[in-house]
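Each structure below appears as structure tokens.
All of the numbers you see were taken from the coordinates with simple rules; none came from a lab. Predicted model only: the values in this text are computed from it and were never measured. Cβ atoms are built from the backbone, for glycine too; each structure is taken alone.
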Structure 1
Amino acid sequence: MTTYRLGSSPAVHTPGLIAWAINGYAFEADRDQMRKVIGATFSTVPAQAIDQLLSKAVPYTVEDETVVFDAEG
């Protein structure tokens, strides 16, 4: 397992972005687009870890404005 820390910036509020992407990922037709958005925003996170996060296979926490989660990747 690897711990990922996805920080916010002035342009991106990460907790809100991840909540939005998880909601969109629930719709099969939208999954590819959600993967692309999160993958482009956090390019150092492997696709496998993104899928685990967006599918809710792994939990995440919010520390200030940073999303933290552990995933295989």
Structure 2
Amino acid sequence: MAQEPAEAICSRKGCRSKATTQLLWNNPKIHTPERRKIWLACDEHAAWLQDYLQGRSLWKETLSMTPEGPA
């Protein structure tokens, strides 16, 4: 019997809310240019996490999530 996929939760420390956004990032000091790491964010923390990544020159792209997966 197939299992339900686990609900995606926000990556912000201490937050357990459902994720609605994916933040793609890359640390050029340790990752190849094409590599993308993903943080998930709820509506409340998406802007905060994006600002955090942008402030460190790590942010690459922000994508919405749909029930079927990333948009």
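Assorted remarks:
- helix-only ellipticity at 222 nm (-39500 (n - 2.57) for each DSSP H run of 4 or more, over all residues; to 500) derived as -4000 - corresponding label from 1, 2: 2
- For 46 (relative contact order in percent (Cα under 8 Å, 6 or more apart), calculated) the corresponding structure among 1, 2: 1
- Which of 1, 2 yields 13.1, 45 [Rg and Dmax of the Cα atoms in Å, calculated]: 2
- Structure (1, 2) behind the derived value 16.6 of mean count of other Cβ atoms within 10 Å over residues 18-25: 1
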